[in-house]
Structure 1
Amino acid sequence: MTHAAPSTERDTPHLERRFGLLSATALNMTNMMGAGPFITIPLLMTALGGPQAMLGWVVALVIVICDGMVWSELGAAMPGSGGSFHYLREAFRGTRFGRLMPFLFVWQFVFSGPLEIASGYIGFADYSTYIWKGLTRPGMLALITAVGVLNIALLYRRIHSIARITVSLWVGTLITVLAVIATGAARFDPRVAFDFPPGAFNFSLGFFLGLGAASRIGIYDYLGYYDVCYIGDEVRDPGRTIPRSILISTAAVAAIYLGINLSIIGTVPWRDFVPASAHAEANFIVSVFMQRVYGPAVATAFTLLVLWTAFGSTFALLLGYSRIPFAAARGGYFFRAFGRLHPTKDFPYVSLLVLGALSIIASFFSLGTVIDALIVTRILVQFMGQIVGVVLLRRNAPTMTRPYRMWLYPIPALVALAGWIFVFATTAPLVIAFGVGMLVLGGIAFAAWRARVAAVPEPVAGS
C-alpha cells in the first residue's frame with residue numbers, strides 16, 4: 001500500500017515541464033520570425049506608400065514591449081496551460097464578468113487562433129509559387145492541406161521530443177534571417193532605402209490612418225512574443241523563464257526585423273513592389289531579393305529556407321494554442337472533450353486535432369482578410385482585457401506571489417492600452433464591425449451556455 005500512491009501519480013497523464021529558457025525562447029522566436037516579415041514587407045511599405053512606413057514598425061515595437069510586460073507579470077505569477085484564458089479567469093473572478101471574460105476569450109480564440117496559424121500556411125503557399133511556377137489556386141489549397149496535416153502529425157507526440165523539434169526549427173529560422181541580413185548589409189544603399197516620396201511626412205489624417213495600417217502589420221509580425229505563456233504547465237522555473245524568454249525574444253527579433261527590412265528596401269527599390277496588389281513579386285519578395293543578388297539557383301535554395309521558417313512558425317503556434325481550449329475545459333469553461341490528455345503520450349490531443357483542422361480551413365481565405373480579422377478579434381478581449389486584468393489583480397490580490405513585477409507600473413500598461421486603441425480605431429470600418437459583431441455573437445453564445453451550466457458553482461481559485 002505504501003507504494004500505490006507514487007505509482008498512480010506516475011501512471012496518471014500529466015504535462016511535463018520540459019521547456020527551459022533556451023527552448024522557451026526558441027518557441028517564441030520561431031513563432032515571431034515565421035512567414036511574417038517575408039510576406040508583409042510589401043504590405044508594410046504599401047500602407048504609407050514608401051519607407052516612412054517603418055514608423056509603423058516602431059509603433060508596433062513600443063506596443064509589444066509594453067504589452068510584453070503585462071504578459072510577463074501575469075505569466076510569472078500564474079503559470080499554466082491556456083495563457084490568457086487562465087489570466088482573465090483569475091483577474092475577473094468574483095466580479096460580474098467572472099465567467100464572461102474567459103468565455104469570450106475562448107470564443108474569439110476559436111476564430112483568431114486558427115487564423116494566425118492559417119496566415120503562416122498562406123505565406124508558405126505564396127512562396128511555393130516562386131519554385132512551382134504553374135501552381136494554381138486548387139494546387140495551393142491542396143499544398144496547404146498537406147502542410148497542415150504534417151504539422152499536426154509532428155505535434156502528435158511527447159513534449160520532450162517537441163522541445164527538440166522546436167530548437168531545430170529555430171536554428172533553421174535563424175539561418176534564414178541571418179542570410180538575408182548578411183546579404184543586404186553587403187549591398188545596402190541608403191539612397192535606395194530612404195528614397196522618400198514627396199509629402200512622406202505630412203501628418204494628415206490619411207497619414208495616421210496609414211500609420212495605423214502599418215502598425216497592424218508590424219504587430220502581426222511580432223505576434224508570438226507571448227507564446228510560451230500558453231504552455232506554462234510545461235515550463236521549468238516559469239517565474240523566471242517566462243519573463244526572460246519574452247524579453248530576450250522581443251529584443252532579438254526587433255534587431256533581426258530591423259536588419260531584414262533595411263536589407264531588402266536597401267537593395268530592392270520599394271517602388272518595384274509597391275503597391276503590393278499590383279506586383280506579383282510582392283508574394284515572394286525575399287526570393288526576388290536573393291535572385292537579384294545571386295541569381296535564380298541560389299534564390300530557389302533560399303526560398304526553401306523561407307518555407308522552413310514559415311512552417312516553423314505554424315508549428316510553434318499550433319503547439320501553444322492547442323493548450324488554450326485544453327485549459328478552458330479543465331477549468332469548467334469549455335467542452336469537456338477538449339480537456340483530455342492522450343493516455344500514453346501526455347498531450348491535449350483533442351484540442352490539437354480540432355485547432356489543426358480549423359487552421360487548414362481558415363487558410364482557404366485571402367491573407368489580407370485573415371490578418372485583419374485576426375488583429376481585430378484579438379485586441380478587444382485578449383490584449384485590452386489582460387491590461388485591465390493586471391490592474392485588477394494588483395488591486396484585489398496585493399499579496400499574490402509575483403516573481404516578476406512590471407517595471408514603472410502602471411505606465412507600460414497604459415502605453416499598451418493607448419496603442420491597442422489606436423490600432424483598433426484606425427482599422428477599416430467593415431473590419432471593426434466584424435470584431436464587434438463577434439463580441440455580440442459571443443455574448444449570445446455565453447448566455448445560452450450559462451443557462452445550461454447555471455447549476456455549476458464558480459470554480460475555486462487555483463482550480
Structure 2
Amino acid sequence: MPLSSTFVDQLRSILGPEQIDSAPPYLQHNSRDCYWYSPILKPLLDDKAAELIVRPRTVEQLVQVVAAAVAERVPITPQGAATGNYGQGIPMQGGVIITTRQMTRILELTSKSARVEAGVVLKNIETAARQIGGELRFFPSTLMTATAGGFLAGGAGGIGSVTWGSIWDPGNVLAVTVLTVEETPRILTVTNPEEMQGVIHSCGLTCIIADLTLALAPAQPWQQYVAAFDSFEEGLRFGEFLAYDDATAKRLVTILEWPIPSFFRQLVRDNACPEGKAIALLHLTVDDGELAERLAPFGGRITWHSPHRAYLTTGWQLSDFSWNHTTLWAMKTDPTITYLQDQFDPERVYEQLRQRRERYPDELLNHIEFWKFRGRMYPQGMTLVRFRSPERLQELMDYCESIGIWLANPHTHYLDDDVRWNGQPILDARQRLDPYGLLNPGHLRSLER
C-alpha cells in the first residue's frame with residue numbers, strides 16, 4: 001500500500017521539506033548498500049527501494065518520525081552510510097528509510113572513550129580522539145565514510161582488530177542509546193553486555209540507534225609498511241609471527257597472494273608491489289631497521305614505507321587496500337571477481353589452504369587478515385573468487401565448511417544465515433523493542449517461514 005499523503009505531510013512538518021526525498025531516481029540510488037559485491041545478491045535486490053527517505057537532525061525529530069511511522073504501520077529501514085556488503089540494509093518492503101547521517105554530534109570525548117551520535121563518521125572520531133591522546137580501537141576500511149551507528153549495527157571489525165578484536169568482544173562497546181519502535185517511542189540506554197547482544201550487529205532489525213559509546217585505545221605513532229615475499233606461505237608465516245607477538249604494537253596485518261597486489265594502482269605506481277610477489281600490508285610502530293630484521297628469516301623485504309607524520313593526514317592510506325577494500329580493487333580490475341568471508345582454524349590453516357587450492361586451483365586468490373574474535377586470534381580470510389555460477393559458488397562454500405573453514409556467507413541478505421549472528425538475543429530484542437515488526441522486514445529467514 002502506498003504511503004498516505006497525510007503521513008508524508010506529517011513528516012514534512014516535523015523535518016522540513018528539504019529533509020525528505022521521494023523522487024524515484026534518488027530513492028533507487030540511496031536505498032542501496034554494497035550488496036553488489038555479490039553476484040547472487042545483485043539480481044535479487046536491484047529493484048528494491050524505499051518509498052521515502054528522511055533525514056532527522058536531532059533525537060527529538062527521530063522520535064517524532066518513528067512515532068508517525070508506527071501510527072501508520074509503515075516499514076522502517078534504519079540507515080547509516082550504507083557501506084555494508086550483505087544487502088541487509090535494503091528495504092525489502094518499501095516504506096521509509098530513516099538515515100541518521102545528519103545526527104553528527106560528538107557528545108562526550110576523553111582519551112578513553114567517545115560518546116557520539118549515530119551519524120558521526122568514524123574518521124571524525126579518530127581525528128578528534130588523536131588530538132587528546134586516544135584513537136579508535138578498530139575501524140572498517142570504509143573509515144572515511146562509515147558512521148558509528150552503521151558500524152555497530154552492521155559491522156564486525158577491521159583495522160585494529162588484530163589487537164582489540166571485534167564489536168562482539170567485551171569492553172569495546174560501552175553503551176548504546178536506542179529508540180523503541182512503538183506508538184510512543186522510548187529512549188533506552190543499554191549497558192548490560194547480555195542486553196547489548198540484541199543491538200550489536202542487529203542490522204537495524206531490533207531498534208534504532210541514537211548514540212553509542214565506544215572504548216578508545218591510547219594513540220600510537222603508526223607507521224605504514226608494504227613488505228614483499230617470494231611466496232604467499234612465507235608472507236603468511238611472517239604475519240602469523242607478528243600477529244601472535246603481544247609485545248609488538250600493531251593495527252594492521254594483511255597478507256595478499258599475487259596477483260592481488262597488481263590490482264592496487266597507487267602501490268604499483270610507487271613500486272611497492274614487485275611482479276609475482278606476495279605482500280603484507282602493515283601498520284606498526286617499529287622503525288624500518290627493526291622491521292627489516294624481523295622480515296629477514298621469512299625472506300621478506302620492505303618495498304614501501306610511510307612515516308608516522310603522514311598517518312591519516314593526507315591522501316590514501318594502506319588500509320584503503322585492506323579488508324573488503326581489497327575486493328573492491330579486484331572487482332575494478334576484473335568484474336567477475338567476488339569473495340568469501342572465511343575464517344581458518346589457526347591450528348590447520350596451512351593444511352586447509354592446501355586442500356582448497358588442490359580442489360580449486362584456478363578459482364581462488366588468498367587474502368588473510370589477522371584478527372581477534374571472541375578472545376582468540378584467527379587468520380580471517382577475505383578470499384577472492386572468480387565467479388562461474390551460483391551452483392559452483394555454493395559447492396565451494398560447502399567444501400570449505402567440510403574441511404573446517406568457518407564461513408560468514410556474504411551471498412545472503414538474511415541475518416540469521418550469518419554464523420556470527422547473536423541468535424535468540426536478536427529475536428528477543430526485536431519482540432521487546434519492535435513489537436509490530438516494522439524494522440527492516442524481510443531479512444530474517446526464521447520470520448519468513
Structure 3
Amino acid sequence: MVIKNKIILLLVLFLIPLVYAQNFDANYRAVKSDIEIDGTAEFEIIITNHKDYTDRFRFDFILDNQWSYSSKPNYLGGIEIGANSEKTVRLFIYPNIVTSGQHAIKITVSSDKTGVGSIIWPVVNLKSTGGYVPPTEANMVGSIEINYDNKIDPKKENILRVILKNKNNLFIDNLTLKVTSELLNIEKTGIQLNAIEEKKIEFKFSMDESTLPRKEKIKIDWTAKGKDFTYEKLFDIIGHEEDFEITSDIKKKFLKTTNNVKVTNIGTLEKEQEVKIELNWFKRLFTFTKPDADLKRIEGKYYLLYNVKLEPEETTEIRAVTSYRPPIIIIILIVIIVLLYYRYRSPIIIKKKASIAKMMEGGISELKILLHVKNRSNITIDEIDITDIIPHIGEMDKEIQIGTIKPISIAKHQSGTIVKWNIISLERFEERIITYRIRSRLSILGGLMLPDAKVKFKEKGKEKVKKSNKLRLRV
C-alpha cells in the first residue's frame with residue numbers, strides 16, 4: 001500500500017509541470033537570421049499567457065562571450081503579461097567571437113509564479129564574409145549618432161556620439177579616434193575598452209548659422225592594436241526660416257524722394273513674406289513703385305504691400321518713388337497758359353444778342369439787336385469801329401433809341417445793309433451796349449440767320465479785328 005501511494009505521488013509530481021507548461025507558450029519568428037560577422041540578427045519572441053491571471057515571464061540567455069544581445073522594449077528583466085494575453089519582444093543578437101556557420105541560441109522563458117520554463121532555439125546563420133578574427137586581434141565596430149534625431153542644427157550646439165564596440169575578448173588601450181567631415185576635424189587618443197565592451201565617446205560642436213541645408217558625410221577612423229577601422233554615415237543639416245532683413249536707403253532731391261528698400265533672406269530655407277512700406281494719405285497719390293505693389297489700408301494707415309519670395313541669401317530691391325514734380329509741372333504749365341492767354345487775348349470783345357420784338361401773321365416782323373462791346377484790358381483803347389450787317393429781308397429802324405450810340409454810316413451792299421458805329425474811347429473794363437431794331441417788310445417764317453458783328457481797333461499800333469457770335473432765330 002505504501003509503495004502504491006509513492007507511485008501515485010511520483011506520477012502527480014511528474015504531471016504538474018506538464019500542466020503548468022501548457023499554461024503559456026513561447027515561440028519565436030526570425031526577422032533577420034542571416035548576417036555577416038559585423039551584422040545583427042533580429043528575432044521576435046512571442047509569449048502567450050493562457051492563464052486566468054497576470055504573470056511575469058523572464059528570459060535566460062544561455063550565451064557565452066561569443067554573443068551579445070539587447071531587446072526592444074527592454075524586457076530582459078522580465079515581461080508582465082495579462083490573463084489570456086500575448087506580447088512580443090524584439091530580440092537583437094550580435095556576434096562577438098564566432099566562426100561562420102549556423103549557431104543555435106538557447107533561450108529559456110520561465111514563469112515567475114509557477115517556476116516552469118520553456119526553451120526556444122533561434123538559429124543564426126553567420127556568413128563567412130569578413131572572415132574569422134582571432135581572439136588576439138582587435139575586432140571592433142563603430143557607429144555615429146547626432147543629437148536625438150540624427151539631424152545637424154546650425155543654430156545650436158550639436159552633440160555627436162561615437163559608439164565603439166569591442167567584439168573580442170581583448171583589452172584595448174591607447175585607441176586613437178578621428179572624426180572628419182567638411183565641418184569637423186576632431187581627434188581623440190588614449191581611449192580604452194575592456195573585453196566585449198561598448199563605449200560612447202561624446203563630442204560637442206557648433207557651426208556657422210548660415211550653413212545651407214545639405215547632406216553631410218561624417219567619417220570616423222580609429223586604430224586599435226595596430227589595426228585600422230573606418231565607418232561613415234550621412235546626416236541632414238537642417239534649415240531655418242528667418243524674417244527677411246529689410247533696410248531702407250532714402251534719397252531726397254527737389255520735390256522727389258526715392259526709397260530703395262533692400263530685402264534679404266537671411267534664413268537657410270526658401271521663404272515667401274509680405275513686405276510693407278507705410279505711406280500717408282497724401283503721399284500715396286504721388287508714389288509709384290517698381291515692382292508694382294498693392295495699396296492696402298491696415299488699422300487706419302496706408303501701406304504698399306509686396307509679396308516677396310527669396311532663396312537663401314538672395315536679395316531683391318524694391319523702389320518707391322514719391323515725386324511732386326509732375327503735378328507741379330502741370331500747375332506751372334497751366335499758369336503759363338493762363339498768363340499767355342491773358343497776355344495775347346483780344347482786349348476788346350463783342351457779343352451779339354437778339355430778341356423778337358414783334359410778331360405778325362405767325363412770323364417775325366421786328367427784331368431787337370444788342371451789341372455788347374467790352375474792354376477787358378486794364379488800359380484805355382481809343383478809336384473803336386463796330387460793323388454789323390442786316391440781311392436783305394430786313395431794314396434798320398431809323399428811330400434811334402435814347403442812350404444808345406448813333407451809327408456813323410448805313411449803306412446798302414450786295415450782302416445786306418452795312419451799319420457802322422464808332423466809339424472814341426473805351427476805358428479799362430468798360431462796356432458799351434449798342435441797340436438797334438430790324439423791321440421786315442414781310443413776315444419771317446421758320447427762322448432767320450444773323451451774321452456776326454465785327455469790332456476793329458488798334459493795339460500797340462497794330463490793327464486788330466474781333467468777331468462776335470452768329471445768331472440763328474427760330475419761330
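Derivation of every value follows stated rules applied to the coordinates shown; laboratory data play no part. Owing to the predicted nature of the structure, the values given are computational and were not obtained by experimental measurement. Cβ atoms are built from the backbone, for glycine too; each structure is taken alone.
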Among 1, 2, 3, structure where Rg/Rh (Cα atoms, Kirkwood Rh), for residues 220-419 alone as derived comes to 0.96: 2
Given a value of 6.0 for distance in nm of label points 7 Å out along Cα→Cβ at positions 284 and 380, calculated from one of 1, 2, 3, which structure does it belong to? 3
Which structure, out of 1, 2, 3, was helix-only ellipticity at 222 nm (-39500 (n - 2.57) for each DSSP H run of 4 or more, over all residues; to 500) derived from, given a value of -3000? 3
Matching task: 36 is the computed value of relative contact order in percent (Cα under 8 Å, 6 or more apart). Pick the structure from 1, 2, 3. 1
